[in-house]
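Please treat every number below as a calculation from the coordinates, not as lab data. All figures in this text were calculated on a predicted structure; none of them were measured in a lab. Cβ atoms are built from the backbone, for glycine too; each structure is taken alone.
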Structure 1
Amino acid sequence: MRQLSIKVKQGEGREIQKIAKEHNGKNLQLQPLEDGELLTLHLNNQKVSSFLESISKYEDAEITLIPRGIITLYPPQGEAPDQVADVSLRSPIEIFLGGIQSVGSKKGMLIYSAAGGILVWVGLYTGTVYLLVAAMLVSPFAGPAMNAALAAAAGKMQLLKQSLMRYFMAIGTGILVTFLLSFFIDQKFATPLMVSVSHISQMSILLPIVAGLAGGVNLISSERDSLVPGAAVGVLVAASLAPPTGLIGMAVNFGNWQLVRSGVFLLLLQLAVIQLTAALIFRYMGKVTTNGVRFADGKAYVFKLSLAVSTLLVAGLLYWQYAGQPGLQKGSVNVQIASVIRTELNKMEGIEPIEVNARFTRGTLPNLNPVICEVYLYKRNDAMTDEEVKKLVSEVLYARVKAEDWNADPMFSITVLNYPGKAEKP
């Protein structure tokens, strides 16, 4: 339920009160004022927009909408639990205007972007993962992302341009800060955490889909119906944007264009997918359209154009990702190589795999995609020496990995473990 206060001219209060009753308004109160009348009423969220549209002919009406849940109790008393349990989605006008109101100042956005960039840089440089989480809390990416999606759903081209500009200003500030920090300390090489962030999974599209869905649903849900706080949703959106922002700035400094390519791919993918999914949520669940009450000047082509551009961009990025391996799929190929190695080792008699790890390097070798394969074995066959086992295993595994169409060049570090106790026969 939402509380509305409407100030109108003398004699118009009764007319609006009648309209409010037609919209199932509760706990209505009409008060006389020196310069008119004040009507206070409570409406279900889904009735707010239609009610405001019904009183649009009263052009001088001064309307106050309190964007917080109100508990209204009315006869019969025994139905109070059912009355307060009626939790519905926000009205389209509240979704749209509330989103616009949360834009904030550019100065504050730039300060938070710089602070987030510093935290990302320290986290990536020192390998401190919890600082990346802190950067996700600080980075102001969720607001511009959701406002851009709102603008697309409502057909507001000017607002869409402004939101995208703020989006890229925030991202650009983070990139600039991380670049300058790496430049001042004369960073020459990528850190292990930077390399890890640059390894993109084949399922990387799922994160921005979830972020867009969660962000959209959070904004259209009433506060008592939202099971996840807005800050958590903001972290989810920033989780897909903050690390690649830092990765680009740091990698540009020392000229590792493979890392830059990964960061640019991630940023563009997050932007397009979040925009696409959130705009669809606002349009079809939140009912934010070009014909919304009090913001009915939107253009239908803006929504269609936004969907078309986002869809084409996502399709192009996915084609780029899957056009060649392992480039933008290293996160998944790592796992697949390790799985193939373990499967192949299980076929070999007298050898038991203890632990298998596979990871791509920074790509510093020309014409090669080196992947380091660390293999820990336990040898049950005493007929072969440790060196013979290593040679046999590396030859078999090399041939098996190269047989796959991964365009990967495995380099093996094989350790044969010794058990000083008495081993039981398998």
Structure 2
Amino acid sequence: MTMTENTADRAATLREQILTLAEEYHALVHGPRPFVPEQSAVPVSGKVMSPADMRNLVDASLDMWLTAGRFSEAFEPRFASFFGRQHALLVNSGSSANLLAVSALTSPLLKDRRLKPGDEVITVAAGFPTTLNPIIQNGLIPVFIDVDVPTYNADVSMLEEAWSDRTRAVIFAHTLGNPFDLAAVKTFCDQHGLWLIEDCCDALGATYDGKPVGTFGHIATCSFYPAHHITMGEGGAVLTDRALLRRILESMRDWGRDCWCAPGKDNTCNKRFDWQLGKLPEGYDHKYTYSHIGYNLKVSDMQAAVGLSQLDRAPDFIAARRRNFTLLSEGLADLQDSLILPQATPNSDPSWFGFPIAVGEGAKVTREQIVRSLEAKKIGTRLLFAGNLLRQPAYEKLHCRVIGNLERSDFVMNQVFWVGVFPGLDLPRIEYIIEKLHAAVRRA
């Protein structure tokens, strides 16, 4: 046996010892803690990690391959398969996924269908900024419609009024994991020849008409921030079935380069020095030829490693969110004289990100009073993201079109908050939320 073989065997033994110890360490240090009412925090969201996640994280670290590598290569096809889509590309956040999705539609490779500065994109006024921001960042004009209460998704009755001869695309989020009316939106987009982007960052595992959200649009986006259904710490993904869109998305993710070689690989095309593109000299290195104005939005392999083990538990995470949502719905049903509880979009099965609550006209307390009361008891709350985005200081002078008066987006801004349903909330914690919400609402 050679020294090399001895070294390899020793390294493999050490590696397995390290990985086993990492799992033991996680179980000892990061395991579940008992719930103590009024002392333990009850957050709206958070990561739910396992020894397998720690093992994968350390395993990737031992490779010392700090950029995208074997775990990224394993994650992308598995994630695409989870949705039943052809292509998935990892990026460094859900916000980057949205940026990449909109930017890809500006590619010259799309010819007459490319989005150009001044083209209009329909979206909703109430939501998260990074569903909207890529529209602005690409020189496009947002057209805002209102939302429905209590689904908190796009009011699809406003779509035709929002359309103009400059309209080219629609981007909506499935709000807090509740699918928007995909039948109406898809029909509208098909009739007018529009691109459809589904922002699924809050909705992994949700279905509409029995099909996963993220499979209806030309492009779909996901997020793997710790608050989301699965996590990599930071991370996101873009999904599509179209080979051309995949090519564009990958190019824009990877600096805008024309080359499709994976990191650390060269000459996949077998003609690296035989290309001539643009006004470059004949034979200019294809690895440094750029066909798009792109970004660097890749993940590290350590992130992808955690995502891979998290994906194994996605069905359990989704089931836990639905279970917690049902418990809250049942436990708060007697407060509907004061609170407006959330409703699933017809023909959908949400994968809830949170439990949105609106303070109704019959309430004798304000949203602020309820939220302060819950927070004082260590129950985390959140508003429905930015509320009416057009009321935010960043968008005060935004060039846009607005359909109607956005009264329900203002209602969301003024009256709505949400509490958590994530898998880290066990039955005692959910019952505690129900108890303290009753106390807060009935205090008057």
Structure 3
Amino acid sequence: MRLLSASLLGFAIIVAVFFSVNETASLTNDQETLVYVFGSEGVYIIDPKSKTVLSNITAADGICTKSRYSRKNCSFGSEIAVKDELVFFSDSPGNRVHVIDVEKRQVIETIPTGGYPYDLYYLPWLEEVWVHTWTNSTFDVISTAGSLKKTHKAIKAHVQPGWTHGYMYADQQVKDGKVGYVTHLFNPGLHQLDLSSKTYKEFVNVSSYGCTGTFNFAYSSVNKHAFFDCYGSNTLLELDVNTDAIVRKWNFTGTPYASPDGRFIVSLYKSVNASINMLLASKVYVLLVSDKDNAPTLKAPIDIPGGVSDLVFNPKNSGVAYISLIYSDKIALLDLKLLKVTYIEGVGSVLSGPGMHVVGRPIIMAGSWIVTPATANNSVAIIDAGTRELHGMVPGVVGGKGLVAVHPKAKLPPPKSVAGSFYVSREMMVLILLSVLYVIVG
């Protein structure tokens, strides 16, 4: 009996060690994080950990169309990652979308679109990329299921065809992922698109609130309300997406962002005299969303010098917002509960000057890193999100504008042994161990 117990104990240890080692191996072989930076001379693929540019895709590779309105060789709209396997990006002047294979690090497909494709949206529950073309405010749809092909074109999102600036918001948790909301800078409301039938649904008119247009849009999963800025009245409107009714009008404006847990709506507001490149105001407004039954609580506005530009939350801590600044070489860290601001310094500067149109500084989370370009220095700043300190600068990145992070699937190398080797799957190992146990027990 003692021998049997010892045998069983030994077997248990073998199993535990096997699965522990197997699990540890899967953790230590964690995916790397790479950042694609879209600049004025092409695409730069960066390893934030080593602070190096791994490779480039340049204008010479045929990805850029020079705009007559810009001195830059490349004028990209936006970029998105699809399942960490593909990166889509829009060549706006060229009326086309390019697709990069993450493993190959090269363009594998170019898809023609409507006029001036700008923003791209990946809808994973539909396996589609929606392309917002700004010439007439329409959408093209590209399927990502199997071959990459355009399945629909010119889905309208306007009162009348014409140039637009605007964004789409679509989420599987909002109306079962069947409806997308589209803002329009020159239309007084929100356009709804039927994502299933790929057709226009209806227009939510908010002109009675003094809106001449709508633009930025955020959604709180806590009270299931949307928040969007109302051009013309300098206000932020709160919309119940279940009824499509405006429930509140907030007397401030800016670009709203929703924290990952939906408990904070943070609005960045800045005012700039572009003709002389003078910052007039730079504020942050914070709404605390406690539940679905009570109105959000507006905190006291926070002045953040430097010109607030873009914001990103750390998914592991929704109570902290990282805010990029245009007229400063700092990143602001805003504690949303304490309303306390601290700074990370030495992140480089953004190129700006009199007459420059819509200067911004994007910022993203890329695994454990925070990444933001410094166009005045032709570099990219890498911040360690854990220590909240500057990890370093990546030089040689010209005119960085768009950013997207990917986590390439790690390839395990084949086992190496001078005596030869073989691979045993987890399932096969279980069978072997059970056979050993059978022999031990008798």
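The figures follow:
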{"item": "Origin of the value -3500, where helix-only ellipticity at 222 nm (-39500 (n - 2.57) for each DSSP H run of 4 or more, over all residues; to 500) was derived from one of 1, 2, 3", "result": "3"}
{"item": "Read-out mean projected area of the Cα convex hull in nm², computed value 28.0, structure in 1, 2, 3", "result": "3"}
{"item": "Structure responsible for 4.1, with distance in nm of label points 7 Å out along Cα→Cβ at positions 205 and 341 calculated and labels 1, 2, 3 on offer", "result": "3"}
{"item": "With mean count of other Cβ atoms within 10 Å over residues 181-188 derived as 14.0, matching label from 1, 2, 3", "result": "1"}
{"item": "Structure from which 57, 27, 15 was derived, Cα extents along the principal axes in Å, for residues 309-372 alone, options 1, 2, 3", "result": "1"}
